[in-house]
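The structures come next, written out as structure tokens.
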Structure P
Amino acid sequence: MSGIYTKRNVTTYPDALICEAEGLEQLAEALEQAGVRGLRIPEIRRVDSERLEITAIQATAPDEHTLEKLGEGLAYLHKIEQPDYGWGRDNYIGLSPQPNRWTANWGEFFVQDRLGYQVARISDPNVKAAFQRSLDQHGPALMEWLRDHCDHPSLLHGDLWSGNALFDGVQAWLIDPAIYCGDREADLAMTEMFGGFGAAFYQAYDRVYPRTARYDAKRDIYNLYHYLNHYNLFGGGYLSGCERGFDALGRVAREAG
């Protein structure tokens, strides 16, 4: 690792990079608290409304060793019990705003502040109405189910797809977070949205903090948030992913009811 990487603010939000820097700092502090050494966060050199400067990472392809470091480090991060769900300020996920608040009810937060917020942003009136009907019908049961199947609030990276995990041949690095506190399995769900991180990652995570028996059902529901966000940003190519997510939401809600 050497040099400085500069990220420019390509959004319309002047505090986007400032929120990103806050996320990096919070992750770094939590990993230090957990005693993690194999998963790291780039050092922030400078941040303002226009650019974020961090230490550059000489990225290489991941191998089993560095994937294990990522899985172990993330598990230890998630094991730290946070006081509540949500976050103390609004931030961003990719190019979209991400509203936050503090609450003791994870199910309510996810249904209202994650799914409900994204559904409200849909521009197509027919799609919006159909998804809102599903949320109105199944949301209350889903809130209870999610509340009952989350052990404790964990600090989440929030946008954990493969492009936001880098590897330098020795250790793993996290970049571009959209942090908040929530069910740890929401982070794991997103790792599978675009193909997964490989068996070594999941095996290492499970050795430290095994996934729950409800993970498979949660995965499709948690990734619905990201499919909705991608649909709002990039259009119809993500509509089928949204529809699959609402199908999963309905199945879980009916079973819970």
Structure Q
Amino acid sequence: MTVHFSCTQCGRCCHGLRLPLSVREAITWLRDGGEVQLFSEAIPWPEDLPEDNLPAQHKRRRSFAARSGSLPVRVIVVLMASFDGACPNLLPDMRCGIYDRRPRVCRIYPAELNPFVELEPAGKLCPPEAWQSEEVLRDEAGRWTDPDTVAAIAAARDADRIDAATKARVCERLGHAVAGLSNEGIVILSPSRERLLAVLEDAIDPGASDEEPIHSWQVLSNRSATLDMLRSAGTDSAAAPDGDAGGLRYLGFFQGDGPRPH
């Protein structure tokens, strides 16, 4: 289906957001005084899946190998710029103060970065009139029509792949090895700006090894059935705590029923 779109500069997409960043974008964001969190999820990965399993291969490219107890997993870590209210770079007239160096995710919106996620205008922040334009965002064949958007999507996907090993080193140097189970929850780590910036700058050093450090990750869940399944598979797993616990916070996608630590 052809999708029409033209930005109205309403500024809705610049408020109260979490923006996924590449490693280099995260360094720039932190240097500018912004805050960045790490969102971690683990995927059980007992064996490599067929090349024609495209969704799985997409996840593999943007993840790194690890273990949870005796179970091989792959871990996806997303560096997320977080802010409440208006973006710190949003000007009073709703223009972007860093337009020429804005993150790729801002260049892509409202198109989808994930090739397996369908664009749904109702799920976007843009007002109805933005979708009534004569300009075509996606053609009948499902292709994005704007060359800049296409280039930004390709660059973001490349960065996801290239950054995976760097993110493994970042987690190792932060002593971070706790994740949610993919599609069920994520673990959010909020290190200080200064510490995360120093670790990112060190981990991205061209002299650093491209080898992915394989160490044990603990998988959290707030659902008792999931914990039973994880433990039977030999994982290092634990019940997710309520609230903030030592700089970690669990965000579950489903109502929890698992036991809580006292």
Structure R
Amino acid sequence: MTIMAITTTIKAAGTCRPAGTPACAARLENVSKSFAGPAGRQRVLDDITLDVGRGEFVTLLGASGCGKSTLLNLVAGLDRPTSGSIETPGGWPALMFQEHALLPWLTAGRNIELALKLRGVSKAERRQEAERLLELVRLGGAHRKRVHELSGGMRQRIALARALAQGSDLLLMDEPFAALDAITRDVLHDELARIWNETSLSVLFVTHNVREAVRLAQRVVLLSSRPGRIAREWTVGIDQPRRIEDTAVAELALEITEELRGEIRRHGQH
């Protein structure tokens, strides 16, 4: 009998690719994740190998329950893989949730300043940096507004500014626009694309919306289900700025949708 020792590592520093090749913001190698359940251990993710390049925008797409959010949590360091390794050479990623998770007893600016305080930014600099980030998300002058005074779209902008305040080169986004109406979501697509273009951010963005994935990403990664595996990837060769109703976006979204439907049929989901 052979006994195999499975090692699990999450690294915040190190070499992501061999010397002489472009660095990446995150590298996942042979990552699997299992959870205990009534019928025994259930494998949610199986043998995921994926790189996110520096400055790259990657979307993770798949049916509900395929392990997209689980994978994002592993990259964020909120959980550990059962096996495999995850590297984030630039340090710990910033994470933006589906819900804004703003503290209602703090103003918009103070929510951002809290993230800066946790980074060790001095009190004198926190206000100035919070104002800069508010300007970046087009909410200049909103520093003193309370959470209940903000619309859903404004709250997500503040949540984005707070994520950016964490100072990471890698931003993880877990369906951040799913609860918004179509027009607000479209506006925030534009804003996110602009911010990504103006910064050196790398983005790993989870969604179940195919057109959103194509609208935003340089690369779309489709996960299968039960367990989640990388089924296929697409490089999105459509110039930005893009619109969600653009013909090229719609055509690629249709191709990806057909592949997604095939994955759902193969795994018996409805």
key: For semi-axes √(5λ) of the Cα gyration tensor in Å, for residues 125-172 alone computed as 34, 19, 6, the structure of P, Q, R it came from   = P
ask   = For which of the structures P, Q, R does the calculation of FRET efficiency 1/(1 + (r/R0)^6) of positions 69 and 141 (r between Cβ atoms, R0 = 35 Å, to 0.05) return 0.55?
value = R
request  = For helix-only ellipticity at 222 nm (-39500 (n - 2.57) for each DSSP H run of 4 or more, over all residues; to 500), the calculated result is -10500, so let me know which of P, Q, R that is.
outcome  = R
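No value in this document is a laboratory result; all are computed from the given coordinates. What you see is a predicted model; the values in this text were computed from it and never measured. Cβ atoms are built from the backbone, for glycine too; each structure is taken alone.
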